Structure P
Amino acid sequence: MKDSEFQSLTLEQVNEQLEHLLERKTQLLKLEKEKRIKSQCEVSRRIVVIGGKGLLGKRFVEVFNQAGHKTSVLEKDDWPQSAEMLSQANLVVVAVPIHLTEAVIAQLDNLPEDCILADITSVKQMPVQKMLEVHVGPVVGMHPMFGPDVEDFCDQTVVVCEGRDSEKFRWLIELLQRQKAKLHFVSALEHDQTMAIVQVLRHFSTVAYGVHLAEEDGRLQDILAMSSPIYRLELAMVGRLFAQSPDLYTEIIFSNPKNVSMMRRFISRFEHLLGLIENKNKAEFKDAFMQTREWFGEYANKFLVESGQMLAAAHSVSSESDE
């Protein structure tokens, strides 16, 4: 474009051209990424995702297809015709709800010996053990620590629990690494012990808090109008949970009866602190506060900075949406 032509454009026309260029740039970057991933895929493999029409299962189907693999989806209505599909598979991924996982895995006792059997369930001991029992070949458990609303796997954590023959599923691990996912390797036992805190207790306390708010029956508009930015962000996280599937969170919370004792300990500590307030025991309450600060150590200040950055980003997005 000549300089004289550029000067004659209105601001609106310039913005339109910029938006068009940015959209084209996004398209080209996506195409370049897909080409790069396909070029890195040395062998096209046959992959079956059981439950691949589910929200998270779909994301894995997309990733496998982008990498140049031949990916098929197997749903409950397809089981009568599943034998041929499974008999030719190089990788079978179980992506069904927790309460169906064990029963589905139990039906996979006739896979090719060199086929990789994997799952993406949010609990790991049960599915990994069951996969090892029914399949003689390579086994790996995975837990994607993200929901289906992510744009891609970049910087997203995937917990990996190796079951058997890790060398034989190295290509799957490398595929996730090429997607720039953050892989964290632990045993299935360690995973479930940590998830009792990271997921189960957090979801349980969030549900309890949401139920409490609803039964107190305060006006949500008034609560928001008089909320600090950090409380609004906390409330947004509570609301986010209740916007999703009750089946999903019920299954996570109910997934392991051993979690009940941990939740009981949480309630016991809650009641202890409440007792300090009832007895006006500020000194012991402060002691508990300081002991907990000591447990957080340097992370306390790191989290203070991170939460400040999150609040600033949330405020920026909110301001833009209001314009």
Structure Q
Amino acid sequence: MITFDDNNRCFHLTNQQISYVMRVSELDVLTHVYFGAAVPFVGGLRQYPHVDRSFSPNYAAAKSRAYSMDTQPLEYPTGNGDFREAAMLLTQANGAQYLDLHYVDYEIIAGKPALEGLPATFATPQRSAETLNIVMRDAANQIDVILSYSIFADLPIVTRSAKVINRGEQMVTLNRALSASVDYPMDDWEVLNLIGGWSKERSISRHPVTMGEFVIDSKRGTSSHQHNPFIALLHPATTEDQGEVYGYNLVYSGNHQMRVEEDQLGAVRVQAGINDFHFNWQLQPDASFQTPEVVMAYSNHGLNGMSHAYHTLYTDNLMTSRFCA
């Protein structure tokens, strides 16, 4: 279910229902290519146009001014040359806040390893899975970030999490460590989330995505009944039974944040993970930090198709038998 195309440097996670594609682009930057209905092959799929855009910084080593982090669909942004929201922020011992991640290596694993100390979905003999671990590295600061992706054989589901490892000799402080970030192309989008209060949880809220940021979160120490740790990106014509929808659910019961950001070019970034409000994690040398899992679902059969995928996975591959009895 997971392949790597050496010629195009593309990762392709696919089953009969979905495809998730990433490319290692110029300067070993990991870029997002595609997430949606299954496609048979990758090839030169959706080559993102490189256009010189005003007021966007460029890598000194880039071949032209047209290559900028501020406009690329980044798979795990860190704010380095990208003025959109970052997925990870840290402070070094000297106070510097610089993180420049580049692709190093990968491994493909049969099954789905557990996340230490955290709840997560799991594979079973009845529902197999494969896992891709991509190693990203900031060589100057000796920081590794392992991006983990898992795909199940028979569901339109991809799960994501990240693990940061301090391989240096000094402590660093994590100020933000999100689990997932996905960049979508320019389109007419809406966002759906679940709001509420005591005894009226999970009321549906749906409205257009506009330039700027939309954020739901919890600062209560729990996932809370005000904002469920779920968000969906969909089109205005999407209904319960037809149309495309992309769901994001954080498998975590603590403080969370879900963000949708539209930039000045109309591209949209969706992020999910632990809330960075008062979040400061001191990462000692040789220590690691594991983020919780985000379950990403795709449906081209409306909201009902997305809900069915989540219900099936969580009943069979998240909750244990003592909770299902």
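Read-outs: derived from the displayed coordinates by stated rules, not from any lab. Predicted model only: the values in this text are computed from it and were never measured. Cβ atoms are built from the backbone, for glycine too; each structure is taken alone.
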Value -2000 of helix-only ellipticity at 222 nm (-39500 (n - 2.57) for each DSSP H run of 4 or more, over all residues; to 500) was derived from the coordinates of, among P, Q, structure Q
Say we calculate distance in nm of label points 7 Å out along Cα→Cβ at positions 65 and 281 for every structure; which of P, Q gives the highest result? P
Computed 64 for percent of Cα pairs over 25 Å apart - originating structure among P, Q: P
Per distance in nm of label points 7 Å out along Cα→Cβ at positions 73 and 273, the highest-valued of structures P, Q: P
Assign the value 4.9, calculated as distance in nm of label points 7 Å out along Cα→Cβ at positions 113 and 313, to the correct structure from P, Q. P
Structure with the greatest value (metric distance in nm of label points 7 Å out along Cα→Cβ at positions 25 and 153, set P, Q): Q
When distance in nm of label points 7 Å out along Cα→Cβ at positions 97 and 121 is calculated for each of the structures P, Q, which structure yields the highest value? Q
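Output the label of whichever structure in P, Q has the greatest value of relative contact order in percent (Cα under 8 Å, 6 or more apart).
For this comparison of relative contact order in percent (Cα under 8 Å, 6 or more apart), the top structure is Q.
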